[in-house]
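Q: Structures given as structure tokens follow.
Quick note: the coordinates plus some simple rules give every number you see, no bench work behind them. All of these numbers come straight from a predicted model, not from anything done at the bench. Cβ atoms are built from the backbone, for glycine too; each structure is taken alone.
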Structure I
Amino acid sequence: MPSSTKEYSLELGDKKLSVNIGGIAEQANATVLVRMGDTVSMGNITVSAKPRDAVDFLPLQLVYQEKFYAGGKIAGSRFRKREGRPSDDAILIGRVVDRGLRPMFPKHIRNDIQVFCTVLSYDFENEHDVASANAANLAVAISDCPVDGILGSVRVGLIGGELVLNPTREARTKSDLDLFLTASLDKVVMIEAGANQVPEADVIRAIEFGKKWAQKIARFFADIQKEIGKKKFEVAAPFKHEEAYEFLKEWALPTIRDAIKTPMPKLERRAIFSKLMDEADDKLKEKYGNGGGSGGAVLGEVATQAIAATRDKYGIEAGIQMTLEALYAQGAAMVDKIIKAEVRRSILEDGVRMSGRKVDQIRPITALVDPLPARVHGSALFTRGETQGLTTCTLGAPGDKQLVEGMEGEREERYMHHYNFPPFSVGETSNRLSVGNREIGHGNLAQRGLEPVLPSAEEFPYTIRTVTEILSSNGSSSMAATCGSTLALMAAGVPIKAPVSGIALGLMSDEEKDQYVILSDLQDEEDFGGDMDFKVTGTEKGITAIQMDIKIKGLPDHVFAEALERARTGRGEILSSMLGAIKEPRHDLSPYAPRIETITINPDDIRLVIGKGGETIQKITGDLGVEIDIEDSGLVFVTAVDATAMAKAKEWILGIVEKPEVGKVYDATVVRIIDGTGAIVEFGHGKDAMIHISELQWARTEKVEDVLKVGDVIKAKCVEYDAQEGKTRLSLKQMTAPPEGYVPPMRGGFGGGGPRGHGGRPGGFRR
């Protein structure tokens, strides 16, 4: 490191987290290197000098980058070795880091913010996502960008009932829980977890454990910030006009309250709210006019908000007019704020949700299996309220597994879940039709929720792909994907260990009053105006996945216990409805699903089945329309839809690896004539053998062509097999009894001799 670098370190159990600041990437607003073992990640933040105009959201972009060189790999296709589009794994890690940081920024900041996390070195022991998250956390903390709180991030495992802090890569394979947690100095901010049906009590214990260590990191970062952190710049206050806000509130509130309490479709309610927002500027113009007459028509705050600089430059009337235009432009945003405030008030004070639902009430559920023909192997339609997902399950051969390439090397995925969210599902049009980060994230959540209950490859050797098409959405679509996947898997005959259901919980809070209301089965308007989206999947036995997004600066500890218990009872209610459609996995597969049968061969014979340049296995698959996958152990998987093709393929493979048996009769084809010596024949699916000239007939043979020609198909008996050399000798003459009075000639060694005695030429084999 450069001499100007400041170094800091923190002991985390039996490991050390090291921080280096200064001397690198100094044109960024802030740069941090975090090291754990030989894993090194760089965090950078850059902020635009001016706010962006005409945006009503936080313009934060988090970029997570994995470099192949970090793992000592040269990866990529034969024609491209540069890192391309981020992998799904990288996108998912970036989302995890983003979800921790995002709530900490002021809601009204409009400066473009870019946070980069770059993995520079990876030791395959200390996980790079933990290092990257902490690098980003600290870079943001010491920058001049305002944030409300300092964060620390950890991973928690559960191995043999014991909680483990930041388990190694190898240890994670033995863990029943993989929990990633980010916390501020006082509260948990973000949770992402996968679990092997872990009870709620153990999950709560893991959250408490992770919070303790994450806060230790946050305090460590806070000390660094005090020492070298930059002064935070001031963010302009959002446009406010209390008089206009109260005026619009009095006008719009009766309509808003009626729309909230009355059961109606989402789009109908949204149309009511949109109409109010569209009319807001006209209502303001009715009250304040156009500012004419030296401001005589303008009342209250509008006149005072005609700032002095504008007034002095353009005159009071122009200043008032410009202020009024700014006010009228905020009319729709004010109404939107009024709607969200009323949704929150109705829940916190009255305990009433959209359409009059109770806080723990789940929307009506319908579940249907086989809405599509059996050609898709398995399908399900899951509907909860106005959220509806169509999920299909497709079964494939072992060779259909997805190959994932990254800086860690290559791995194969046997189960994939893909989630699609077309714009028609919310009654909209959009030019963004490709799969985005949100779709990848939701798909992975459902996949993670189902993975613990899938049968092993030994039990069920198929590659499995489920796809959820969201047909209609009013919140909790990722959980509809989870429930639909369970149903589709069971309909396809996949012997899952237990059915999985999922639920999304929301939260409305008033921190000043220490008031928190948890909402079961979150829907869109509650998500937009609420403080939390807490998704939980699991079986009757325990939790399989958790994902928590919050919009506030963290949650009190007691909220987690209540939320997980609410999720447990909600999942049970949802599961009961699901099992009404199908109670257990089907015992039979779709007639259109492939069948897989296995053959075990000697590993030394794998090369025989593959053939030179793959020609043998390609001929089998091409001629019969089957798929063949061979493991290094010698286990051969034959996948076919047609039973006849399956039988022929197995017979073909067994014929290739079968060792010739002395005395057995084989069908053979003459492939080559060796003058004066004999014929080379092919038998048993690609094996070569010699029929010596002396073995063609009992009588003396002068020319091989007198008996055999290339292309002749004959039956011949095995008379000799040398296992060590792999050479076989067949006989044509021994298919019949010797003639009366026959006297056998003197013989030489393997393949030689015959009527010419020891002077005969040696045989030859095609290699």
Structure II
Amino acid sequence: MTQAQRFDDTSSARDDLKPSLPRGVRLRASIGGLVVPAAVIAAIAAFETARTSDDATREVFFNIRFSWLMYLIFAGSMAIILAALVQRIRIWRLGKPWKVTDRIGARLTNALTMGAGTSRVKNDRYAGIMHGLIYSSFLVLTLVTVLLALDDYLPLVFGNSDDHHLFLEGPVYLVYSLVGDVFGVIGLIGIAMAVNRRYINPPKKIEWDRRPTEDAIIVGLLGFVLFTGLVVEGLRIAGDEIPAGHENWSYWSPAGWLIAKVVSGMGVDTILDLHVGGWWIHVVAAFALLTLMAMTKFRHIVFGPANAFFKRPGHGQGYLAPMGDFEKIMEEGGSLGASKLQDFSWKQLFDADTCVRCGRCTDACPAWNAGQPLSPMTIMQDLKTYMNHAGPLLIAGKDPATELKGELVGDYIKEESLWACRTCMACVEACPVMIEHVPTIVDMRRYLVMEKASVPPTAQAALQNIEQRGHPWRGTQLTRETWIEQLAAEGIEVPIYDGTQEYLYWVGCSGALVERNLPITKAVVKLLIESGTSFGVLGQAETCNGDPARRLGNEFLYATLAETNAQALNEMGVKRIITACPHCFNTFANEYPDFGGKYEVTHHSDFLRNLVQLGRLKPKELEGQTVTFHDSCYLGRANGIYDAPRDVLQAIPGVNLVEMPRSGRNGLCCGAGGGNMWMEETGTRVNHLRAAEAANTGASIVATACPFCIQMFEDGIPAVQPDEETRTIRAFDIAELLEVSVKPAAAVIKDGSTEVPGGVA
């Protein structure tokens, strides 16, 4: 076993992680999951209807006395549920406002596809099938119950009391019986799968659930309700339909009919007595289940679609909202950042209540995979615990700071957990109920930085450098014009932006001030010149756009830089920006509009792809290269750009593209995000895990489209393959590979002092 393989063994990669389907496909799949069973049932109904009596029906309360007691039980259940909901609403309202009235169409689409359609649950195949069976059973049987009530009561409402049924007669009733019976069985199959997953063959992530007893009660009770429902149906058939000579009706309830045949030897009187007892047990259990579901994590059946609706549409997942007027916040006695319930939005508090403790977020978290002290699920659960403790106190007019023994940040949620976050959005992407963990974590970081001045020393140094020097890199001997001077020595003049060019090429701090990234910057510029693109750069006038400061929690520093940069760019007349850094791309495209900077922003992977497709760049042979591509978190999950860099690579003749086990939406972070580029790590380094995963593909090159990712691979590859003589893989940006392919007479691209394997030239 190689060292790379040993690292890979610790990565907890799941075989079932696949890129998600496009939203339109997900919607069609969700609809198809309902249409297909319905079509099968309809076909059976059409075939059988001709052979079945038109007078088939049932008495709603057959064999039941004092049925009015059911309504008292129902009223009691609803009262408990309503009281619990009112209490939660009062707690959520402690948070800041959150707008949910914009872009209703997009919100409804989210609710139907990601919420009710449970599209993200399906990323885990077993869990997806299990949830699909249980969820569809719950919805269909709820609809069956509602239809039965309407059929019984509407004739009374409309004065047709002589009619016992409004529509549940003849063939309609028989199809109705088949649907209810089939989905009862479907639900039991789902429950059996849940029992297997929870208690017989549990995946590792199930071990994180802190309240397994609660789940056992709900799952057991749900299975009990489904089973007793089928038993009661069987007893009714055995005590009524079969003795009355209507056994042909019962064939439409196949599970009930089988149970009826099993108990038919008991005698009708005994069967009817059992039917009464079973019916009441079923009813009480059903209302108990409904009540408990509303007070436990199983309320996600409703909260999940609601949270998908509340999720802000129109922004990438990497978007962070501004804090607003700092002076006003301080004048009103508010916190800079979040340390108490009132500092969060009500949507963030709702997120915590929506968490189902499934562990998918933690399973996807690069920090947790590396053995570092972060579980996004635990963050949400700890916030919920604090909310349950502090919320009632605030409602009662008491101060949690004096009533509780610990604070939210530091006691309930540990500082080291907050700093371990890469803000990579893997948790957000994995969450089946649309929780947005990253903004909540960053809000608490803001509190640590701006209120408590509690920052890891290396992160503090980066923040000081940004404030004092305009970039986070301490000790660099490079300037923002070093790469320009190097190109000038090659006889290549780089245009300085003066407002007449179509595009501003924003180089970024990493692209200009990190030695390894200079070849990337120069490759992009050469390709832009080769393609005849009208562009310019700022050179020494460029400064940090503030992204590292924002992710580290210094929102004040970020806001200062964003306002200054936006004003300067607007004064220069900048309309279009190209950048090779996904972090810069995300910041300019999604976050600068909040500060008056509205530009058409293109990542270099998209721009280069378009140039190739237009024929303005013509790649030539790149012999015998097997390449794997690493998805930058802020390019992929944050902004949905997955195809563009792969299209660039596949446009180069001779490139064989292979994928890592975790790629696309489920790609593993390189470890640099969230300011962790400048922080020390505990446990295994995340970039070592990712470098091992790349090496184990057998590729000779791992390609990236992010200067941060390149730096992490430059450190990670030597760690997993320390012997330079036998090293099998090197890291390059897609621009470096494309530039060498477009101009093969250029110098051989190098990784430090190491040439690309296979003679790329």
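Q: Upon calculation of distance in nm of label points 7 Å out along Cα→Cβ at positions 582 and 718 from the atomic coordinates, which of the structures I, II produces 2.5?
A: II
Q: If helix-only ellipticity at 222 nm (-39500 (n - 2.57) for each DSSP H run of 4 or more, over all residues; to 500) computes to -16000, which of I, II did it come from?
A: Corresponding structure: II.
Q: For distance in nm of label points 7 Å out along Cα→Cβ at positions 286 and 590, which structure out of I, II has the highest calculated value?
A: When distance in nm of label points 7 Å out along Cα→Cβ at positions 286 and 590 is computed for each of I, II, structure I gives the biggest number.
Q: One of I, II was used to calculate Kirkwood radius over Cα pairs in Å, giving 31.4; which?
A: This value belongs to structure I.
Q: Another one. State the single structure among I, II that was used to calculate FRET efficiency 1/(1 + (r/R0)^6) of positions 494 and 694 (r between Cβ atoms, R0 = 41 Å, to 0.05), giving 0.80.
A: Derived from II, not from the others.
Q: Which structure, out of I, II, was distance in nm of label points 7 Å out along Cα→Cβ at positions 198 and 350 derived from, given a value of 2.7?
A: II
Q: Quick one: relative contact order in percent (Cα under 8 Å, 6 or more apart) came out at 9 when computed from one of I, II, so which one is it?
A: Derived from I, not from the others.
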